[in-house]
Structure I
């Protein structure tokens, strides 16, 4: 039986690439540079499956090509707002993702950003590297603590729940959450969390805001200047969800004008081409999309994609099918 032809759009962990090659006729993107629209149009004609990542923007126009061969898009990641799901579905193309396996690591990076922003760790690290540190003094880079503070979480899925556990049980934080749907009481009770119906009612009462909602047009600019002005001046915003959830201009304005205290970002609108004005904000801690960046998680994501492929090509419905 002829092996299905597979295109892997970026380089994956070696163990996963080896495993994938055992079953499929695989083409790897040896340059590890994001593919262009033209590349994707051609790939849709040549491969039975394409395995994209968050860096691969797949809008409606790439699916307007003729003689499409691709039957499944095995997305390497949990978020899939970069793929036009409705068009793929209309063409009979299955789309899968990799939930569950990256919740812990994304929660970890969220707490990392919370601590870095609160304790001004980025500023301190830059100061030491620039040989500008003049020694300890009582007023030097004084920040704020996490312990006992109130954390607001928008989007209380797997990642949001893991963040809540770390914040509540590790730092004694009070948890307030806003979610599109009602959350089971047993889940809330794990961290003594309180669900708030509206974002505007959540924002004035929190010291930290952590975003874990889906991206895409539905949540674009969910946090803009009006929302930031509802927050405390001492509040800190953390975004490990998707860049488009926060309006860049509004957040930059809020940081520069002390409307909020600080921000910690791991995702950006149009990344890697982030708004350069963030670089002028010393109270912005900026990471290069490291949410799932551990060996264990990146391998688990790849093996989850392979599982979905195996199920699809054996005639089953993949466990992680999103359309």
Structure II
């Protein structure tokens, strides 16, 4: 406790000295800068800022391709404030250490776009010059936690709305300039790893007019007639990430085993309402469904069992869904048409 008090008194003394020594510059973040500079002088003396004014305190060079503006970087990260309190993270081990781990949530690297204005300026600076496989720990002052794009470090200091000083611990896992191509490559790996289910299927076997969508019939069918408009059918289904993680299912036992069981829903076949095209298909009373799920149904016939695999363009895109589906995630849905429940 005494050490903490001394540290804060030291910061206060540096701030007071700075204030007496010269007139403070005018700007939106003057007080924030005085505090930040004092904290740096005490905790990381001698480290000089780079770029717009970030501080690299740890670095391990990567040996893969360069991270560039305008692409997509897959990374693990942890962010903390200057006192070390964790605010965001991607890794499962961190969740377990914090006591926040929840089975069924996605833990692992996540994609971020590196296009100008889509990342806080300080984070964009932190990623600049990194390569796949690289690691950096970077301190970013509050005025650079801004999505606005200014011309200079001085402009950020004078104009940016104040946020929180942030320490980023970054590990670059992959990078691509073509996110669709990257996902299709992952789907190809998925087919090879699950050849018992997909046989010799490859990424060249996408549905005509729907690149990035794939359908595999898992059992022979007798009736090849498609369903007429306004037909009602019932299905069981399971949705998975390509690593096998289950994020949704009608199978109660599987839901419990996967850590996603909820007492607020019933686990039984769900009603599907057919339409004139796949985009008209709805679930339950009138709930819309993602296009990849609908396209999978559109390939199916009476009492069929099949699986659809598709890129995030047919799923949840750049936003993902909740805590279980990350951004730009290819998905698979295994669906079986069954009899109406009694």
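Any read-out appearing in this document is the output of simple, stated calculations on the displayed coordinates, not a laboratory observation. Predicted model only: the values in this text are computed from it and were never measured. Cβ atoms are built from the backbone, for glycine too; each structure is taken alone.
Observations on the structure shown:
- Given 0.95 for FRET efficiency 1/(1 + (r/R0)^6) of positions 167 and 223 (r between Cβ atoms, R0 = 30 Å, to 0.05), calculated: source structure among I, II: I
- Which of I, II leads on Kirkwood radius over Cα pairs in Å, for residues 103-238 alone, largest value: II
- Parent structure of the calculated result 2, 7, 11, 14, 16, 14, 12, 6, 5, 5, 4, 3, 1, 0, 0, given that P(r) over Cα pairs in 5 Å bins from 0, in percent, for residues 151-302 alone is the read-out and I, II the choices: II
- Structure from which -7500 was derived, helix-only ellipticity at 222 nm (-39500 (n - 2.57) for each DSSP H run of 4 or more, over all residues; to 500), options I, II: II
- Taking Kirkwood radius over Cα pairs in Å as the measure, the highest value among I, II is held by II.
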